[in-house]
Structure P
Amino acid sequence: MTDDPKPRITPEELERRRGHVRTAIADSRIEGMATPGAEELAIFEAYIRGEIEAGDLVTAYLKSKSLDR
């Protein structure tokens with residue numbers, strides 16, 4: 001059980017998002033891109049959990065890169 005009394009998304013939505021991430025990673029591999037690192041996987045997990053929306057994935061990635069500097 002989590003501290004959050006109200007889940008952010010339904011189990012069905014969680015599985016749908018997990019499928020989106022798997023597909024995105026597979027598509028990237030097909031195109032010859034590197035396997036996502038820990039930073040990218042953390043962002044994907046936040047998306048799967050419903051903490052960020054699909055439209056915010058690029059922003060979250062760019063923000064994480066700017067914090068590395």
Structure Q
Amino acid sequence: MNKTNTLIQRIKDVDNFQNMACFCSNWEEFTIELNEWGVQSAAKIDFDDDDLDIQSLDQFINNWEGN
């Protein structure tokens with residue numbers, strides 16, 4: 001599983017990440033909100049990792065409805 005898919009799965013697995021995803025419209029907003037709580041990574045992957053597919057993460061966050 002690549003880093004992007006690993007993070008998407010981690011968001012699906014963690015209730016607090018799911019809740020935050022419901023209120024954010026894109027990846028940048030999601031990471032900014034989590035950064036305010038001191039969270040800068042998940043599943044040992046930094047949110048600003050160059051290997052992440054930001055477009056896929058934006059689409060995932062934008063479409064998240066808690067499913």
Structure R
Amino acid sequence: MFAKGSTNADYHLLRADEEQTLCGRIVAPIIIDQPVKSSHLHLTTSRPANCRICEGCAAQGASVVAAGQQL
């Protein structure tokens with residue numbers, strides 16, 4: 001699962017509980033697999049096309065993988 005909002009071109013990685021992103025943002029507990037206009041982050045089942053990973057999530061994800069932990 002990934003998290004996406006419509007306010008920018010970034011997508012986010014989720015913590016194991018899927019309630020927050022790795023960078024600490026709160027995610028609405030609904031899955032929307034189509035483009036929507038929303039100021040809140042929502043869950044999506046596939047990596048959003050034409051988007052880049054949030055820098056904060058990328059940094060946290062790299063440190064978790066380096067430590068051998070699960071996201």
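To test your reading of the models, identify which of P, Q, R gives 48 for relative contact order in percent (Cα under 8 Å, 6 or more apart) when calculated. Answer by label: Q. Assuming -20000 is helix-only ellipticity at 222 nm (-39500 (n - 2.57) for each DSSP H run of 4 or more, over all residues; to 500) as calculated from a single structure, say which of P, Q, R it is. Attributed to the structure labelled P.
Any read-out appearing in this document is the output of simple, stated calculations on the displayed coordinates, not a laboratory observation. Worth saying up front: this structure is predicted, and the values here are computed from it rather than measured.
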